[in-house]
Structures are given as structure tokens and as C-alpha cells.
1. For FRET efficiency 1/(1 + (r/R0)^6) of positions 141 and 269 (r between Cβ atoms, R0 = 41 Å, to 0.05), which of I, II scores largest?
2. With FRET efficiency 1/(1 + (r/R0)^6) of positions 181 and 213 (r between Cβ atoms, R0 = 30 Å, to 0.05) computed per structure, which member of I, II shows the largest figure?
3. Computing distance in nm of label points 7 Å out along Cα→Cβ at positions 109 and 277 for each of I, II, which one ends up highest?
4. Tell me which structure, out of I, II, gives 2.8 once distance in nm of label points 7 Å out along Cα→Cβ at positions 157 and 253 is calculated.
5. So Cα Rg over 2.2 N^0.38 Å, for residues 85-164 alone, computed for just one structure, reads 1.25; which one of I, II is that?
6. Which of the displayed structures (I, II) returns the greatest value of percent of Cα pairs over 28 Å apart, for residues 37-196 alone on calculation?
7. Check the numbers for mean count of other Cβ atoms within 10 Å over residues 21-28 across I, II and tell me which is largest.
8. Out of I, II, which has the highest value for relative contact order in percent (Cα under 8 Å, 6 or more apart)?
Structure I
Amino acid sequence: MICGLARSTKEDIDRAWESLKYAKTSMIHMFIATSDIHMKYKLNMSREQVVERARSMVTYARSLGFKHVRFGLEDATRSDKEFVYRIIGEVIKAGATCICVADTVGCNLPNEFAQLIVDIKANTLGIKNVILAGHCHNDLGLATANTLAGICAGVRQVDVTINGIGERAGNASLEEIVMAIKCRGEEVLGGVYTGINTKHIFTTSNMVEEYSGVKLQPHKAIVGANAFTHESGIHQDGILKNKGTYEFISAEDVGFIRASEHGIKLGKLSGRHALNIKMLELGYNFEEKQLEDLFWRFKSMAGRKKNITDDDLRTLILNETIQPQIA
């Protein structure tokens, strides 16, 4: 299914139809703002005018040939609920097949967004005949949480973006939503699933980062450079014994290729066990006393240098092993 976005105007709807009329399955997603602040200052329209515009434009889209009409309520989370119920009921009667509830400014907490979905389901005529969708922004860092809360409440179509890119602080992140559903969908989310091949997530994320020029923070969930890297000594010890101790999500599940087998990054918090494993990877096997001496010299270096490279370690090893013999 290919979907085209349009404002609730004939000009936009005509453009969408010209672009999509030959698609095997097409959808139009039209929208209009429903909050008082948007209607007054942006649209300069009354509630009655907004309802009439929404109803007539859905009817127009259906008349052109769109069988799937998705109608979005921009700024729904700051809208009067009674008005929300009313306008949704009207566009459903006009032929809308999907209703999208938008947290346009990212102001909701998860319980609020879920409650809005519950209230819409309980108070809107015809709501059982359409699909409910959610569109969440990340202004409070809650886009993923709100989207998942919406799914728990009955949303079955969600708007996401790769790497969470989008206006201002961004939108709900595809990789976070997909992996949350993959890992907890059966247990917590009522058995929902996506069918997405998650092994392509990491390479797709890298492609989007490269072509968009929008760089990922290292600690970005799922796809950040540090997402499967372990620096703390306690964590490293656990990972070396069993990856499941500190990895709830498998790196392989998202196509993440590690620089080393266990994703260990040596630093000032690393312990002897991790250092020994790294030495073995580099081809060196030390006796206990040699390793102890090397470890404290390594800790001194790590206190001065954030990123410890293999060459740094080899330098330490050479200084430790190639010493002049005193007669």
C-alpha cells in the first residue's frame, strides 16, 4: 500500500490522486488541526467550519476513487475531547477508513495518550468500523512510550521514522517500536507483530544516517554505536560469562556487526577478565603475575586516555615484555 499525505484541500487531494491512481493499492492520509489554538491562530476557522471541511474533503477523496482514506487529527492531544469524538464520527460517516490520533507537539505522557485512545473508542460513533492509528512526537522523549501505550489501548497502525528523525525532537523511532513489539509483543502487547525483518535494521539505519546527514548519538537505543558495547567491569564480566546477562536484545537480531565477539570496549572501568580476553584476541597469553602488572599499567593509561586502541595495548605489551636483562 502506498500512501500520500495531503492537507484537507481539493488541490492537495487532486495531487495525491494523480500520483497514486495507478498504484495497486493506494491510500490518502489527509489531516486537519482540531485544537482550539490551531483552529484560531493557524487555520482561522471555527469548529463548525473545520468539521464541514473535514467531512466534505473525505467525501471528495472517496469520489475520486480512494478506497482507503486515512484521516488525521493534528494536535489531537490538545483538543477538546467532545469535539474530537464529533469530528471523528463525521469523517467516518463520510467514508474514512482509518483515524490517526496525533500528539503533534509531543506533550502527552503515556497514560494520557492511552486514555485518549480508550475514550475515543468508547465515545465515537462508528469507531469499530475503522482502524485507529497513532502519530507521536518526541518533545518530551516519550514518542516510543506513547506509541506503545497507544498500541496497548487499541491502536493498530503507527507512524514511525528510521532513527526517529523528524520535526524538532523527532518522531517515534521505527527500530525502537519494532524491537519492542518483537521482544514484548506476545507477552505484553496482546500478540501484535510487524512482520519486519529486523536483521536489516542496523544497515538501514546507517544508510539513512549517511544520506540524511543526521548523525546518531552514540547512546541511541538499538542502533547507536554504543548500543551493544560494554565498558563497565561488572558488565564485561557478565557478558563474557553469558551475553544474556547484560544484553536483553541480541546484536545479531538487528544486524549489528561487532568489532569484537563480545562487544567489549576497554576503558578505566574495565576489569582484569576483560583485559585478559582482549589480550587473547590479540594473540597474547600472560601468566597471572604478568597480567597483574599489565593491568595496573593499563588502568593508568585508561585514566588518561578515553579511547584505548589495539595499538595502545600492543605498546603496553611491548613495554611489559621487552625489558633489558640485568646481569
Structure II
Amino acid sequence: MDAGHAAQAARQVLQALSKPMDLNELLLHVDCSIGITLFPGHGSDPDALLRRANIARYSAKCSAEKIAVYAGSLDSDNAQRLILMTDLRRAIDGDELFLLFQPKVKIRSRAISGVEALVRWKHPEQGLMSPNQFINFAERAGLITRLTYWVLAAAVRESHVWHGSGQAVPIAINLSSHDLRDPQLMEHVLGSLETWGGSPDWIQFELTESCIMDDLSAAQHVLMQLREAGFKIFIDDFGTGYSSLSYLKRLPVDYIKIDQSFVMGLDEDADSAAIVRSIIELAHSLNIEVVAEGVESKVVMDMLERWGCEEVQGYCISKPISGHDFQSWNRAFV
């Protein structure tokens, strides 16, 4: 048998597992990733073949087909991932991470309504790293919960500083689907606030549509707990996931944030304008307020105001800035 035959066998396994499994009348959908090695080209003993098949499996998880044949370069890639995992764990423990804050503003009053906390990593060799470079990796490496706890603690600490200077506004932090399955999430949230003498109006939470739909039941339970404790809930990047408001009827949501891909260039794209206007109207029919992301011009802001959008966020207001710079910016903005 060659690699082609092995891949065909793997596809048959994937097809068999693609059917939902009935467990006590609960349909479970199973995801599978398959790594392939061939004797003797990829190893002459079972241990080497299994180890390299596992390396290929990690590559398969990132592919569309969910199947990957081992290649020598994967060993190097795997070593780099292990190094990055060690570096990220050290960064979380050693405070190599830091937060930037992007303000949100109420359109009609031009009052600052809050900020979104954005985590950055100053890697000692690779320099400044954006979330796109390490958030997904943190999820795959099992470090996302520790990262969320770090962001939560840093945001509450910053809020304490802002309250002391009279410049306090709510800070929104992002939660992942892993966080929604964390049984200790509420304990850490309330514990962080207690440590700094804070209250629920210090912190808000943002979740994407895909994060919620990954486990709607868990999301519903956690969001209800957060709402009952007094926290505001935002659905982030709305329009890029399931693009449906039907699930929002089941969730305690205060705001939706229209994804910037619909908002940027809104004044030049009639299709985007129609989508944004419809989202605003539908959200209001469910008593949900709207934040538009990616606002870069006064023209777009004026259009959003006419349509009844409550808040905006984007470079027209401010780029992400440090906590210290936010205090100066806040005083100047007011």
C-alpha cells in the first residue's frame, strides 16, 4: 500500500465518523484528525511510526481535509510549536504580555462608553506579536484558560488605577469557547474583582457567534450566570459567523458588535449599507443595542447615527492605546 491507499482508507474512517452518534437521544457530532506514516520510509519501528503519525495528526487538525501524511519538515514545525508553547507559558507567568485598550463611544452624546482590552505579546526574539499570531496557538496548546485569567487580572488591575484617577470606564475582555466550559470561570471573575475592590460594572464580556454556537447550552448557562451577577454581554464580530439573530432570543445579550468588514467603506458599498441597516433594525426589535466596529470616518459615523446605531469603535475614535495613554486621551476627549 502507498500513501494514496492510506489516504483513501483515512477518508473512509472520516466518512464513518461524520454521522451523528445517538447517545441517550442526544445527537453528538464527532470531529476526527488523521495522521499517516508509511513503513519503512517514515520509520522502521512502531514507536517511530506512531510518534511521526501523531506529528502528522497535528498538521491534519489545521487542514481542510483533516488528513495529513508525515513529512520531515513537520518535525521542525513541531519543534517550533513546542518552543513557542514554552515561551507563551513563560510570558503568561512572567508578565511579558500587556494590554492595549480601544475606546468605544456613544454616537449621539459622544461620551466614552467603555474600552475593549486587546492582549499583546512582546516576545524577546520575535518582537511584538498580535493576537492573530498566538491566540489560536494558545487554544491548541491548552493555554487559553491561563491566558484568559491573565487578561482578566490585568484588566481589573488597570480598572482600579483608572478609578483612582477618576478616569474609569468599563473594560471589555474576550472569552473563548474554552472559557465557557471552564467550571472555575465565575470564581476567577468574582475573585479578581474582590481582590481590587471592584464591582461588575468594571468589566464587560465579548464573545463571537462561533464561540457561542460551539456549545450553545454551555454558553447559555455561563452567560446567564454573568448576567445575574451584573455583567454586560456583547456578541463580537456579528455577521461573520452564523449571521442569524434567532439564537439571541435564548441568550441574555446586551449588545451586538457589527463586524468591521461590513462597516469599513460603508459609504461606498450599498450592499454593506443594506446589511448594516438591517442588523440594526433586527437587533432593536429584540431590545439589543448595537456597536459598529471599524469606523474610520465621520461620514460613516453619521450614517450609523441616522440608522440608530448606539455606539462606535474604530480608528475614527482612537487606535488601541496603553492604559496610561488612555487616561490622557480620555481627559482630552472630554
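Computed from the coordinates by the stated procedures, all read-outs in this text should not be read as laboratory data. In this text, all values refer to a predicted model and were calculated from it rather than measured experimentally. Cβ atoms are built from the backbone, for glycine too; each structure is taken alone.
1. Numbers: I: 0.95; II: 0.60.
Going through I, II one by one, FRET efficiency 1/(1 + (r/R0)^6) of positions 141 and 269 (r between Cβ atoms, R0 = 41 Å, to 0.05) peaks for structure I.
2. II
3. I
4. Details: I: 2.8; II: 3.3.
Of the structures listed, the value fits I.
5. The read-out comes from structure II.
6. Greatest value across I, II: structure II.
7. Values: I: 13.8; II: 7.6.
When mean count of other Cβ atoms within 10 Å over residues 21-28 is calculated for I, II, structure I comes out on top.
8. Values: I: 9; II: 13.
Top value of relative contact order in percent (Cα under 8 Å, 6 or more apart), among I, II, belongs to structure II.
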